[in-house]
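Student: Got some structures for you, see below.
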Structure 1
Amino acid sequence: MSQGAPVLGTTFYLPNSYERARQPLIERVQKVQEVLNRKTTGEYRLGEINTSQTMFGGARNNAPVFRTVVDFGSLPNSAMNTAPHGISFTDEVRFLKIYGAATDSTNKLAISIPSPTIDISLTASNVVITTTANYSTYDGIVVLEYTKIT
């Protein structure tokens, strides 16, 4: 049976005296810390952040999951283009998710990456996007989620 994310109840009662309220307050603050630390970070900013997610199993049990966002810039026209990801790609790094989106602001269009005509991959230092059509009017953002043994 799987457990969901920890949650806090919306009602919290305290005794009237400080002596009796002290321990419940300490426990409540500890519970708030636990819940906040286990919530997934909803930030998608350039550079590496700890998502507050953890990996499971084997050598990576409870290893933190990191997110790096790469501003890819213009997508290529039936070609390949690269952008540096800035991740120290060592033996300790394992990628979990590689995805993105691109927007054509002029024509008010958006597409997800990868797609049938857009491939995405990584090298030791770059995000690589290969297109089989003209997407040069689209600007892309790539999101990389990975774990590393720290």
Structure 2
Amino acid sequence: MKKAKNIAKQENRKGLSDVVATVLIILLALAAIAIVWAFVNPSISNTATVTELQSRCFTTELKVNSCDDTTRVITYELVKGKSDGVVGICTTSGGATATGKELRTDASSNVPDEIFETGTVVVSGTGCSTGDVAKVAAVMVSGETEVVCDIAISSQTCA
């Protein structure tokens, strides 16, 4: 009779070992999924933000109105859409470039809010001399993510 009880206890222990092993495997699988998700989720979220900002680029158009070679200021007009900032680019005949950037969040921001309003951007360094070509590109911002749109088709020669 004792032998029968011992055999029954051993069979129960074997059954319990199978349950514990199954639970451990499930927990390991869940932990692996959580670790992979922790690495993949930021990439997916950032890609969605960049895609949304890039789509806003298609609905925004800027036009260069003038370029002042003494103040290094490019004046531009918001033709359609809305941008969170602008990048000004001056290119010399030799191909060298100088840039400047202004965001709506800057304290002295001059980024237009409405269509047909004008804004200005100061180009740093030695850029925008007489004869240089001035262009602008819209900047879209969401949190820490910033996307510079394609350079506007219009340009002006600095005078």
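Student: Looking at mean count of other Cβ atoms within 10 Å over residues 116-123, point out which structure of 1, 2 has the largest value. Could the numbers behind the result be given before it?
Tutor: Numbers: 1: 14.5; 2: 17.5.
If we compare mean count of other Cβ atoms within 10 Å over residues 116-123 over 1, 2, the biggest value is for 2.
Student: A follow-up question, please. Looking at structures 1, 2, which one was semi-axes √(5λ) of the Cα gyration tensor in Å, for residues 28-75 alone calculated from, given that it came out as 46, 13, 4?
Tutor: Numbers: 1: 27, 17, 6; 2: 46, 13, 4.
Computed on structure 2.
Student: Starting from the value -13500: which structure in 1, 2 was helix-only ellipticity at 222 nm (-39500 (n - 2.57) for each DSSP H run of 4 or more, over all residues; to 500) calculated from? Walk me through the numbers before you get to the answer.
Tutor: Numbers: 1: -5000; 2: -13500.
This value belongs to structure 2.
Student: Here's something else I'd like to know. I have 5.4 for distance in nm of label points 7 Å out along Cα→Cβ at positions 36 and 92, calculated from one of the structures 1, 2. Which structure is it? Display every interim value, and only then the final one.
Tutor: Values: 1: 2.8; 2: 5.4.
Here the read-out was taken from 2.
Student: I have 66, 15, 11 for semi-axes √(5λ) of the Cα gyration tensor in Å, calculated from one of the structures 1, 2. Which structure is it?
Tutor: 2
Where a number appears in this text, it was derived from the coordinates with a stated rule and is not lab data. Since this is a predicted model, take the numbers as computed values, not measurements. Cβ atoms are built from the backbone, for glycine too; each structure is taken alone.
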